[in-house]
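Coordinate-derived values only; no laboratory data. Please read all numbers here as calculations on a predicted model, not as lab measurements. Cβ atoms are built from the backbone, for glycine too; each structure is taken alone.
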Structure P
Amino acid sequence: MVNGDVLAFFAKSPAALPLYEALERRILSEIDGVTVKVQKTQIAFARRRNFAFVSFLPVRRAKDRPESYITVTFGLGCQKESPRIDAAVEPYPNRWTHHVLLSSVEEIDGELMSWLREAGDFSANKR
């Protein structure tokens with residue numbers, strides 16, 4: 001059951017809501033101790049600290065973006081190399097922020113979930 005804050009977040013992009021719902025289900029079922037916080041510009045997933053975010057961050061040029069999408073952002077202690085990662089930046093030494101644009105439920109696969117599990121562990125253990 002999607003709450004009102006989530007519905008309000010997706011009010012301007014309702015076609016992206018099923019993507020978010022599928023991602024949230026996988027995160028909550030595969031990663032222990034996760035809380036979800038809906039904010040104005042993003043939805044944060046946290047263990048001890050925030051480790052993943054869903055937003056509409058335009059990480060691709062407009063002509064390369066699908067009509068309906070969500071951007072998943074996660075932090076790790078190292079850079080992951082994959083054609084699926086639209087951008088990776090190192091805002092602090094050994095802290096990499098990765099952005100992945102999702103446009104289909106099939107993209108919420110084992111590879112993405114392994115990155116999110118790793119991000120959850122990284123945030124829970126970081127000082």
Structure Q
Amino acid sequence: MNYIGSKLKLSSFLEEAIRETVGELQDKVFCDIFAGTGIVGRTFKPYVKTVIANDIEHYSYVLNRNYIGNYTPLDYKEYLNTLNNLATKSGFITKHYSLAGHGERQYFSDEQCFKDRYYKI
């Protein structure tokens with residue numbers, strides 16, 4: 001997730017400047033204040049002892065809990081394979097968020113929406 005105000009383009013500059021200032025990072029605790037999507041904390045996570053992320057927005061908590069709080073990589077290939085092999089079915093998402101439905105909004109392609117398995121209104 002990237003948005004206006006993201007520090008994505010600054011992350012390499014921040015890493016370089018912080019390394020020059022504090023030296024080795026392995027024994028350091030990194031605090032990402034105004035964490036937002038957590039791009040800065042994620043940049044430093046592999047190099048520091050601990051990352052603390054702070055932000056007032058709930059979405060930031062959710063993203064950072066995932067990106068910074070998880071330590072084990074998810075083996076997602078089996079999940080993707082299962083999802084990609086589902087039989088197509090038109091449902092709620094198709095009806096409301098594609099041109100195949102109302103035709104007013106297209107958040108997803110018709111092909112993506114036909115993977116919609118849950119039709120509950």
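Brief remarks follow.
- When FRET efficiency 1/(1 + (r/R0)^6) of positions 70 and 86 (r between Cβ atoms, R0 = 25 Å, to 0.05) is calculated for each of structures P, Q, structure P comes out greatest.
- Looking at relative contact order in percent (Cα under 8 Å, 6 or more apart) for structures P, Q, the greatest value goes to P.
- Of the structures P, Q, the one that 2.8 was derived from, the read-out being distance in nm of label points 7 Å out along Cα→Cβ at positions 38 and 62: P
- Of the structures P, Q, the one that 1.47 was derived from, the read-out being Cα Rg over 2.2 N^0.38 Å: Q
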